[in-house]
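Okay, got some structures for you below.
No value in this document is a laboratory result; all are computed from the given coordinates. Keep in mind that what you see is a predicted model, and the values were worked out from it rather than measured. Cβ atoms are built from the backbone, for glycine too; each structure is taken alone.
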Structure 1
Amino acid sequence: MALKNVLIKRISVIGDGGWGTTLAIHLSRKKYPVTLWGAFPENIAQIAKTHENKKFLPGFRISPEVRLTSDINQAVLSADLIVLSVPSEFLTQTLAKIQNTAYKDKVFVSVVKGIQPKTFKRMSEIIHDYLPHAPLVVLSGPTIAGEVVAGIPTTAVAACSNENLAVSIQKIFNSDTFRIYTNTDVTGVEIGGSVKNVIALACGICDGLKLGTNTKAAILTRGLAEITRLGMALGGQRQTFYGLAGLGDLATTCFSPNSRNRTVGEALGRGEKINTILGGMNAVAEGVLTSKAVYYLAQKKKIAMPIVTEVYKIIFKNKSPGRAMKDLMGRSLKSE
């Protein structure tokens, strides 16, 4: 189905986390009728009462014009465009619910980042498994939610093999402070947006170990090389990894104090255990599960990803962060 035959008048955002709430606010500001769906009725009730998502996006007002619901049937039925914004680990169960709704005449945008550990599938591949033939665009880039909702200039990429569809979504989301580019390389955009979270964990570990800017720059740069190797092996285009969904997203996530993955990495670097760290968080750090998926995917594809390997071993094999850093620095010498 081509988007040019579909008139987008109403939008529903599936997922009331920080990014989903931000996109609901953003699209409402653009005068679209917006519905925000959340899985937990108590959080939706709190938002309805206070016009603020105190759990996931505190400090920002949500217009009373944003409709709130925990009924997914209602959310899908009341929209022409569905924005999927749930954590990757909950995507399949959310899609299973959407399967039983009147979704077939809807257009979908995915802002979900991750790789499924068991199947190694990207999020768009999982979406197509559950919603075959649904028109789908991936929206990704260096987008810290609090900055976007505050109107700080931000850029992102709308990716789709159907360029006309990407352009249509570009126009819907673009604003004076949120500039959207298009890209036809869905694989590259999704790999860049997913694996950068693992590299951000590594940069956070550097912070926890109180290492310097030199170290973080090295991790970011060599991490980008790992992302590019994997992404190209999976069919992505090299230039994508040096664009907004690659280098741009990587830089933001590695250096921002508001990055969840960098923050989790910092706690790991201080010696805290992963279960304790995650137990104290409201939001999801996507890089934790993604590190497992990427580690095994790299093994399967025989792709060297030493930084990803060390992050995986720190999280899942209880390896000392200090030992991991020494092992990275002590690897056999090679050309860049």
Structure 2
Amino acid sequence: MQIRALLYYREVVRAGSLRKAAQRLGVAPTAITRQIENLEHQFGTQLIERDARGIRLTAAGELLAARTGRVLRDLDQVHMLIDDLKGLRRGSVKIVTNGALAAGLIGPVLAEFSLTYPKVMHEVSITSASAALEALSQREADIAITLFSPPRADIQVRQSCELAHAAIMSPDHPLAGRREVTLEDLATHALALPDSAFAARQALESAMHDAGLMVDPVFETSSIEMQKELARRGAAILILPELAIEREKKAGELIAVPLAGPHNIATKIDLNCAREHPLSFAATKLVAMLEREMGELSARAATLAATATRRRRSA
């Protein structure tokens, strides 16, 4: 059985038609038909039924489709491992993440990594936390960096770090000169927050409730870029980790002011790998760099928390 036949078959299943699959692969439809006929001859059964609306998989076709993706991913993995043995240090690393905050972590590490391993290609996809972990489980990704991800038996959390949130605002905001921002301050100024499904919003609401205050944001959006734009224009305060505004801080567009009091409003970031999925040389090295960076973030966060505690006690 030829690998090409399986590649063509997978694309037909994805496209739902021979013509679309041929266009995506840049080959003639007859070439795809020939490869599918080869597969049907190999297995001794019909895999695809054709009608006026397109194609439909037979029961045998469905079974083959369910296994083809895993077989091809296994072959890709073997290819990368052989390249490693030959010392070529090339291939690709596929990363999935579910949060815009993770870009502040992934971007700098990838930039550093590519200087050391310029032959390695990187593919970064944004999805939900559950979909990111499922991609690991199905061998569709090498690494998942997730926020608030549910535990899974088939997923190993290689490193975690917790980033404390701060009040993010324009340098021209009336509260910009404060050493700390209190919950009372937040209650009397316009906020831009994600909806209540987000854990950080829930933590803020809990802290405000304990203080006898209400969370009533003027703007509600899960888009961090939209939140940043509102803060840049002085229209709102954001509650985010400082890592999320590294670029804007350097440009002088936004600042971060610590939250006063013992309020645990934080984002937990997990670095995940599949337990039964051996990593290539490139993925192993990238994971090590991410582990180091997340460890440094945790250490800086602990130092900042200890400094804030000392200030509150001396005040």
Structure 3
Amino acid sequence: MPPSSLARHQTARHWSSHQAGVIARRQLESAGWTDSMIRAQLRANRWQTLFRGTYLTETGEPSMAAWWWGAHLLMGDRSYLLGSTALQAWGLGQAQLPVKVGVPWNEYRTQPTDSIEVSRHRLVPPVRHPMGMPPTERAEYAVIDATQNSRSHRYVEQLVTEACQRRVVKPDDILKALNAHRRVRFRGLIKDLLAEYQDGSTTVLEVDAVRLVLRPHGLPTGRGQVREFQDGGVVYRDRVIEEFGLVLEFDGRLGHADPTGRLRDFRRDNAVAASGRVALRFGWADVHEDACGAAQQIAVVLHSRGWSGHLTPCGPYCHAI
């Protein structure tokens, strides 16, 4: 006996409620729906077509989760969200089209559309199911995949640092995923970024300060994100070269421009001075536009506090020495 109209609608509602409101034609057909029944829902504007054979069972603009589910249902059960789309599902980055989908190399079910980019993989990376989302590439593999089509070192730095800073993924897991791939663009850069993060750098500016100012000029790198107590609370110093009593702070574009942020910076620097140390503060322009000048300033302070080392040129046009 065929299922009743009520039973068919209940089944469709149950499935779609777990798929961001989206359901596939094959799911409907298994529940007893016919083409004419599906067309009736579309003509009445109760449903709308996302992709061929996938439907949003509600009105209004589709959510990004609906697009993700629609792409997965279109591309088959073994498909999964890939790269930057996977990271969006894990909560990193602004959700946007097109949806990037990975499929096994021999299961290319349909041609991609303007809203879907499909990649075929011979070695399917591990996938998981974020809460309420379709199968999704694990975050550590997604970080690697998201960097591969970029030409920008800055994008790679930003992505790896933000993924670790926001605890979307652990640095050790990214390193394992990196080692699982035979060919990876930016392999050396990613390894360096992970090492810097594990050494205490938690923002792109801090990472760049170590990579552009300290290490290339032969300066001590100290420790990053050093936990200290101040005024009854806990503060974190960006970089502390303990042997010579030098604290380095790196001010990004956010969090320091408003009056409250500046007052907080003054208090932090005053507390450093009260402890008998010296605080030097550098901004984005210091690190990226005058790294040699910043290195020279740091060296002067270090020499005044007993450092016996020497500045080394970062390149043929270095003006720090």
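Key figures for this structure:
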item: Which of 1, 2, 3 yields 2.4 [distance in nm of label points 7 Å out along Cα→Cβ at positions 104 and 120, calculated]; result: 2
item: Top of 1, 2, 3 by relative contact order in percent (Cα under 8 Å, 6 or more apart), largest first; result: 2
item: Which entry (1, 2, 3) yields the derived value 4.8 for distance in nm of label points 7 Å out along Cα→Cβ at positions 16 and 216; result: 2
item: With P(r) over Cα pairs in 10 Å bins from 0, in percent, for residues 24-175 alone derived as 10, 39, 40, 11, 0, matching label from 1, 2, 3; result: 1
item: Per mean count of other Cβ atoms within 10 Å over residues 32-39, the highest-valued of structures 1, 2, 3; result: 1
